[in-house]
Structure P
């Protein structure tokens with residue numbers, strides 16, 4: 001890889017190739033009945049289990065990106081996912097979207113902000129590639145998010161309810177809000193409605209002006225209803241681990257750059273804050289002994305807490321560094337970018353079957369302690385596609401505009 005990797009012809013050809021192999025691999029997710037299967041490492045469907053909301057919505061979003069990039073035969077998965085969102089996931093009795101369903105109906109009726117913002121993202125991405133129900137899904141998701149999750153006093157999202165909208169906790173979290181920024185920015189790009197941009201800005205201000213600078217540019221994950229940090233909280237080990245998650249700092253840093261671009265680049269501090277987040281996460285999270293990004297950190301000291309290495313923090317670091325290189329390239333950015341791709345190719349990318357292995361053991365070999373099979377195209381396909389476009393916002397428009405590799 002050259003010193004200018006984003007314009008290097010060989011690297012760009014590799015990105016296109018890996019994206020296509022992922023899109024081809026995950027086509028097998030679509031079952032004959034219109035629902036989705038989780039895939040084993042070789043691409044075969046795993047035994048039927050509940051279909052979760054983030055799986056459905058991320059497939060819609062990812063295949064919308066692939067369609068914008070010129071890949072053929074993406075509509076079947078987009079259409080099936082949208083049908084699931086208007087059908088089995090949607091709660092006709094209480095409104096909103098349940099977390100999962102199976103052949104018998106609702107499997108888990110919990111109503112999470114995390115899931116609902118992904119519904120908004122799916123609607124925005126579907127709309128941007130011309131799906132006839134995209135605008136309707138945006139409108140429905142926006143109505144629920146405004147009524148149930150948006151806390152106007154704090155400028156942040158509440159987290160969770162029971163199926164009938166009974167509050168069952170006072171938990172507040174960074175993860176749902178970070179993905180809320182992602183969805184709100186996509187909704188703004190799809191509709192031009194300023195409120196989405198303003199809401200995203202309020203969330204970003206809380207985490208990147210108030211919280212991160214007070215914690216050496218780390219972001220604690222968990223909060224109470226008054227948005228005070230809950231240092232003792234630990235929930236689901238995948239979605240709500242204790243401490244600070246460097247992978248989320250990469251995502252938030254890139255989203256801060258996207259928001260800065262969409263608002264006219266007037267805030268001169270935004271790129272500096274984004275770089276501080278991204279570089280702190282690399283500094284603290286990179287496993288100096290064996291490479292890769294450690295899953296969690298102590299938010300006070302930056303010491304590694306959970307040494308597990310998953311694919312998605314590496315993909316998000318790639319996307320974040322590509323954004324930095326587009327707006328303010330520094331020599332270390334290209335070095336980190338190359339290091340991350342070298343690690344991904346050596347340990348995560350499945351050159352035989354396609355897709356990325358989701359986790360590796362201490363010897364750098366694929367492992368299956370946290371994940372079964374290959375659960376997700378969303379993170380890794382964005383690591384391929386985001387560096388290919390010249391801009392830092394309006395990804396779908398950018399993918400449409402570039403020549404196929």
Structure Q
């Protein structure tokens with residue numbers, strides 16, 4: 001009996017239990033604390049890496065915007081020699097501006113079809129990097145933004161009509177015979193004044209530029225003219241975008257060359273001009289010019305006469321250093337499209353299309369007064385110093401001419417950009 005009692009006493013004795021339990025709890029707390037420290041440290045590292053990566057990405061994006069701005073300026077400046085899209089490789093001479101953490105590309109990659117790409121690398125803390133690939137499309141701008149333009153007064157008189165069409169799509173743009181034929185792009189502009197009289201009609205916008213002193217152009221309307229588009233105040237419109245008065249331009253040099261090297265002696269069948277530098281066609285007579293570049297000091301067409309333009313073998317260009325007078329009922333270019341014929345004038349003498357004359361082609365005369373008299377019908381594009389479209393005259397702006405005469409300026413369109421460092 002004494003032995004059993006002693007054993008029970010030992011078994012029921014709980015002294016010393018607290019210590020191991022405390023040690024166990026301390027161990028658990030130490031493990032939890034260590035785990036929390038590890039998790040916190042890992043989260044801090046992840047957060048730090050994320051912030052560094054984000055900073056690198058934002059720096060790369062800043063680099064993309066910087067390069068894009070530089071490209072936009074350079075490709076919209078015909079005098080810029082910084083970027084040559086025809087070169088191989090297409091070098092970029094850009095440097096990272098002070099205070100920024102990105103590396104700009106040293107060249108563009110051509111993807112074909114006027115598409116290009118470049119890579120920008122952004123740098124962040126702890127040697128972090130992000131790479132953005134940017135893809136864009138460039139479109140060459142047209143030299144001419146208007147179908148009718150005058151640096152001075154553009155005078156559109158009563159019942160004169162201005163329409164637009166594309167000769168590559170439409171052979172007859174007259175809305176009287178084909179309702180809805182006009183495309184609504186017959187934009188007309190001036191750096192001084194656009195005057196519209198009663199019942200005149202313009203199927204397009206009005207562009208109001210500014211004169212050489214910065215004075216804004218005005219639109220003065222009388223009666224009830226109709227303008228289907230909007231009136232837009234714009235910056236000064238270049239009155240001589242092809243450079244007839246610029247000694248460094250191709251057109252200026254062409255005028256010098258064509259005086260001695262021209263096709264006057266081979267014009268038409270049997271050399272009808274015999275190398276002459278003047279055209280003087282008698283009443284009801286016809287003269288034909290075939291493919292080539294011609295130089296004339298004056299052009300006079302008698303009543304009912306015809307200057308035929310046969311562009312079946314190539315375009316016909318006339319370089320004119322004097323006046324043009326197309327008398328009543330005469331016709332210039334009744335065989336070819338407006339895109340196949342052009343008159344370039346560097347003279348201040350008038351170009352006068354008299355009553356019921358027909359003309360088809362480009363007229364570029366930045367120094368001259370271009371006059372289209374009553375019931376004259378003109379197809380193409382006219383760019384002059386001052387201009388008058390008289391009563392019941394009709395002008396049909398051929399948009400296809402814009403596509404033929406392109407500048408060295410470009411517009412950039414963003415196609416895509418992506419974080420090229422994802423997954424690497």
Structure R
């Protein structure tokens with residue numbers, strides 16, 4: 001097959017990397033890609049949001065499969081555009097992608113289909129939202145979410161009414177998230193241990209991936225602002241074992257896919273369930289309609305499958321009827337971020353130290369925000385690199401990742417030094 005991957009971040013580098021290692025894949029394209037992806041795939045200068053241009057380019061190049069990395073093209077309907085050209089797409093329809101595109105829809109969907117989640121109210125008027133948080137029926141803390149897509153930064157945990165008012169005003173008055181903040185969702189705060197479970201689905205079958213844990217806050221100890229993710233590890237079996245994964249599959253993942261099908265919302269791709277493990281069982285915090293980033297960088301290297309063949313089967317409604325095969329290893333991905341991220345950051349800093357890592361079998365450096373400038377590798381984004389270490393244990397994978405990071409440099413580079421610490425929670 002010839003395969004096109006849409007996107008240009010670390011998740012997409014992981015997808016491209018796995019596809020280039022697939023016997024079923026002859027050529028990989030990526031749009032727009034990044035400096036690391038360009039080393040192993042042909043990159044097209046087409047932005048992920050240009051869904052019609054992407055679809056026509058895929059058609060012109062006789063691409064056999066399009067794999068969509070980020071959520072925005074899915075929410076815009078790229079799967080439908082590709083379908084009109086008879087190009088298979090790994091990624092759900094626009095009607096199904098709304099489970100990520102609208103948090104208010106997702107919460108109502110869960111209520112309709114009996115999927116466990118926290119109490120909530122959605123608001124389109126700022127005055128009503130402010131009245132509610134001044135007299136919260138759930139006390140504090142509260143969670144304030146921008147309804148639409150906000151690059152993983154539209155969620156604020158508010159310890160008191162003053163913080164809740166500020167979060168609502170930021171979204172609905174100051175338009176910090178643009179149209180994504182026209183509606184806000186106010187949610188009950190759920191206590192417990194947070195974990196991610198993703199599953200592949202062709203709209204009928206559900207194939208759970210290894211459980212993982214993301215680290216959203218910018219600083220060690222889960223301090224600082226939310227980010228797109230500062231690191232992840234897999235499998236998170238010390239937090240959620242195989243028996244619990246099966247429980248989540250039966251109580252959450254399968255009912256979600258069945259509910260989407262019942263509402264005529266075709267889902268062929270990755271269902272991401274962000275969960276809180278509570279004393280009463282798993283509760284859904286959020287859905288995504290695509291691979292998590294950086295969870296993908298910790299999970300995909302452990303998959304013992306022909307990746308291209310697997311994704312093509314999902315896209316065509318023919319998922320495997322057997323469980324997925326996995327390597328008996330652990331992965332840990334640590335994100336190297338630009339100074340100031342997730343706030344304002346500078347671009348164009350030279351990155352050094354990657355060459356000695358190219359030949360290591362236990363390290364994969366996934367590029368996220370990188371480019372080439374005058375023959376040098378430079379930073380172009382907030383999350384710059386994802387350094388993934390593998391090992392026979394989580395400790396070994398973490399040691400490998402941090403050993404590799406010690407060789408990498410760019411001005412202002414920062415990263416969390418406690419990725420995987422929550423693995424000790426049982």
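Just so you know, all these numbers are worked out from the coordinates, no wet-lab data involved. Predicted model, so just to flag it, every value in this text is computed and none were measured. Cβ atoms are built from the backbone, for glycine too; each structure is taken alone.
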Original post:
If you work out Kirkwood radius over Cα pairs in Å, for residues 174-301 alone for P, Q, R, which one comes out largest?
Top reply: Q
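Given a value of 28.9 for mean count of other Cβ atoms within 10 Å over residues 118-125, calculated from one of P, Q, R, which structure does it belong to? Spell out each step's value before the answer.
Working: P: 28.9; Q: 20.6; R: 16.2.
This value belongs to structure P.
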